[in-house]
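The structures come next, written out as structure tokens.
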Structure 1
Amino acid sequence: MPNDARSIPGVDILAPQSPEVATVLTTEAVAFLADLQRAFNPTRLALLARRHERQSAFSRGVRPDFLPETRAVREADWKIAPIPTELADRRVEITGPVDRKMVVNALNSGAKVFMADFEDSLAPTWHNVVTGQVNLRDAQRRQIDFVSPEGKQYRLSDKPALIFARPRGWHLTEKHLRVDGGPMSASLFDFGLYFFHNARELVARGSAPYFYLPKMESHLEARLWNDVFLRAQEHIALPRGTVKATVLIETLPAAFEMDEILYELREHSAGLNCGRWDYLFSCIKSFRDDPAFVLADRGVVTMTAPFMRSYSLLAIKTCHRRGAHAMGGMAPQIPIKNDPTANEAALARVRSDKEREARDGHDGTWVAHPGLIDVAREIFDRLMPQANQIDRQREDVQVSAADLLTFTPESPITEPGLRLNIEVAIAYLGAWLAGTGCVPIHHLMEDAATAEISRSQVWQWIRSPKGVLADGRKVTLEMVREMIPQELAKVRGWLGETAYSAGHYEDAAQLFDSLVAAVELPDFLTIDAYERLD
């Protein structure tokens, strides 16, 4: 067969293939993708339908709870497979998209792990997705470098971070690759290309392919990933359990199935992570139709909120009981170079958050900016001098369903908080639609998860009887629509004309309007926005 992926029966590639892209979209690689799609897409679609059925139950007043049918799994004494030696110490991990400069800088940052992201910090244009695969392939072979337009050279250090690739979630598709007439699962596309091109190389070096798995809502979705891993390993004759994956617990339903998720992936597990921003979004989404539910301004709902703290402690206890890492959440702050006072205040918030994580028992944490690595590392070095603290069983922690569902604080809801949600969503979406998925806004690194919180919270405040501002005014669609052009003008002002004209901010404002005006809350803004990407 010629090395032309377009010749594979039933496969259509609806995008240009440059010579560079053709090096990853080989006939063999795309045939492997097609095999994964045919084997697992029917189950994926059935599980997505199951999500909608469960959300319908939530909207009828059914409350999430621990599953009675899996009680035996929760109560049994079992552990995940042993953790590879090189994964024992994960005290600081950095996350970011897979553009070439970011990959080099992240691998050289001094972090233990680079979570190479095809998901929330990447706008999934065809160019971004496939060149990201090229970049990671080159990085794993120590053949990556980068020269900036100004001539600055970036080269890989002798001891780079370990790469964990994060594919897109089960709910997303890759529209540029169709198999048997339907779009490819984005999860299988991202996983499959990375695995196909890097698994043998990594094993030959004494390492293995590592992944972060996002947006899961049940242990059945974890079981599907486990089946994918088994088939992929068999395809290239790797032993069972070679792949290791950390699951982000970033949806409310998944918080009730942590044991079960670890159990399904026990051969392939590398622990759980507290994906705090998406978790907050999921809480809003799950209780969107409950008139008794409301949350305060997003900046007020931190990890010290009782329901968020319960979720974090439950993750630690669950992981450590099963011999797994419990990774902490993201520090989104960006160092503020031109304002020492504001910078120190931001760093103080980072230190407080990371000290809480380390004292509670997390085995490591995430940062979004290289400038925070030393801050986080100092705290974990001081409070966790050993490689991890899996031996801290946290038997004192008792978390009930009610603890996970007691949503506070409910106030304040303020006009500045409402305006900030509108501003952040427009600013982020305007950059995303132009191909950038990781955006600094007001000294915080925003990604799709924080934009999801912003738009879903506005949608819910509009519809909730509790969506009332601190000054007594009810949040309404008319109020929001009056603010949208004002916040768009604000974004234009702080961006400047050059940056503003490079984005799609008017389109973003229109999209935001349609999202908050929708009768039913759209599941993910990235689904609607994806149709506008090349």
Structure 2
Amino acid sequence: MLRQRPLRAIVPSTVLAGAVGRVAGWSILGVVALTLSGGLASSPTQAAGDGKRYQQSPQVAARYPALNVALPATPGLAPGRTTFTTQAELEQFIDALAAAPEAGAHITRLTLGTTPQGRALPALLISKEGAQTAAALAQLGRPVVWLIGQQHGDEPAGGEALLALASALGHGELTPLLDAISVVVIPRANPDGAAVGMRESAAAQDLNRDHALISQPETRLMHALVRQVPPAVVIDAHEFTVGPDWAEKLGGLQAVDLMVLSSTHPMTPEPIRHMAESVFRPALEAAIAPHRLSSFVYHTLSSRSGDRTISIGGNAAGIARNAFGLMGAVSFLLETRGVGIGRDSYQRRVATHYVAIKALLQTAAASADALAATVAAARAVESASSAGVVIAHTVAKTLALLPLIDPISGVDKSATIVMLDTRVVTGTERRARPAGYIIPADRIGLIVTQLELLGARPCTLRRAMQTRVERYEILSHADVDRRAINPEQSLRVRLYADRATFPAGSVYIPLDTSAATRLQLALEPDTPGSLSAQTLVDPNGAMAVMRVPRDSPRPVFPADCR
């Protein structure tokens, strides 16, 4: 069983065992059977919201005043401001930072590309030396911390906080940290969604489900930079929904200021998981305590009508915190209380992100040597391992006391609930790692670009090649919700041995790389949300991708490639 340390608010297992009789017949959560491989019988998806404003009562709003935190000036927090930072203001702000003598010595502005609607997707490289290119930043040799904001366009506080943090790193209280770390900031990962206050991108895609498939322009641009500047730490800044579903289904509103969760994919390297929970998160909790900010493990309530399922985050490999955890980076999702309430408590929301992320940056700098060693070791083990991947798993149920407030009076209340705890999973099927995969020449298409962004080193065959392979027989194929935070398997397969001849131009994907797990999750067709299940099923219903066994008598050599 793979476990992560639970937060203090989670009821210990001894209490859970003693309380089974009390909660067994309680139906408020509509808890579902956890028997489907790879996830849940009913996987909650984060509510996207319908763009309507939730009007908090004066008593509730009064619980969340501005914080006494000195924030660097940003457009969205200007005195008298009633709207969020526009795209033009964001670009003007970061251009000014990069040009200012006191900050420009440390900050370089890049434009990664443009979105489908023609908006720039900017990034900031921040270093002691003011590295001008991604390659130069990587060559500095310091651990790189990535800060990502506003993947969801209707969650502006995190992006606003990243502007303030960039300013503080460039010429403020955080500049001394650049002696130990370098920083990449993407303040607004979804410019098109932000322009209209919409969660999804212009293509109606949830970008925070696309970090395994890397199928969207925005995530492709981001991961092209990731390939050049691999992160040691990733902090993904979001906001969570305040109402009204919580009041309707559980009788109360979300109470906490901040929700926190690190990588929960079952293949996250254990040293990375341990460092996130034992080094970084305690520092975050200690930093927010003097401000009397409350926190809780990140969880979601299903957006489906009548569904009261609650899940602690999700295991999907395409969620950023999981994708970067699988890469061997310490990764965190941070969410403040903001979706649906407009600019209510906006300074508090931004300041909460600022305080929490500042603590994580300070921790990365203070433990830079240990961080670098842990990340390097995790990636080296990944390159040499033959352990394979978890194809399917089940998720535990955990009894917890959920902090809420009355939606009218604002008085504290709580609900004892059963959560689907994605931090505690049991692998039910594991598949050994092959030497690599071969994809026939006529089925490559865009998949090679996606695999390269995942870390693959594709080998295009110079000439026809015959080798022993393992093929997949598709046993069943089902439609599933690919946006679910706990996706289900869409394909069921079995392996069988065969020989095959591949024409010149076919592509071999070797797995002697630190990206091996992510590549297996993408190419094993029965992993939940796999890339090959979506793109490599041929017209006859067979899988075009094939495995090359580790003991194959005809391995692929570099000389075979062009």
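Every number here is computed from the coordinates shown, using simple stated rules; none is lab data. Computed from a prediction, not measured in an experiment: that's the story for all the values here. Cβ atoms are built from the backbone, for glycine too; each structure is taken alone.
When P(r) over Cα pairs in 10 Å bins from 0, in percent, for residues 468-515 alone is computed for each of 1, 2, which one produces 23, 45, 24, 8? The correct label is 1.
Thinking of 1, 2, which structure, once distance in nm of label points 7 Å out along Cα→Cβ at positions 180 and 332 is computed, gives back 4.0?
Only structure 1 yields this read-out.
Once mean count of other Cβ atoms within 10 Å over residues 236-243 is computed for every structure in 1, 2, the highest value turns out to be that of 2.
To which of 1, 2 does the computed value 16 (relative contact order in percent (Cα under 8 Å, 6 or more apart)) belong?
Structure of origin is 1.
Computing FRET efficiency 1/(1 + (r/R0)^6) of positions 52 and 428 (r between Cβ atoms, R0 = 41 Å, to 0.05) gives 0.95 for which of 1, 2? Working through the options, I get structure 1.
Of structures 1, 2, which gives 32, 28, 25 when semi-axes √(5λ) of the Cα gyration tensor in Å is computed from the coordinates?
Numbers: 1: 32, 28, 25; 2: 38, 30, 21.
Working through the options, I get structure 1.
Figure out for me which of the structures 1, 2 the number -15000 belongs to, where helix-only ellipticity at 222 nm (-39500 (n - 2.57) for each DSSP H run of 4 or more, over all residues; to 500) was derived from the coordinates. Attributed to the structure labelled 1.
Source structure of the calculated read-out (semi-axes √(5λ) of the Cα gyration tensor in Å, for residues 276-419 alone, 31, 23, 13) within 1, 2: 2. Can you tell which of 1, 2 yields 2.8 when distance in nm of label points 7 Å out along Cα→Cβ at positions 100 and 364 is derived from it? Clearly, the read-out refers to 1.
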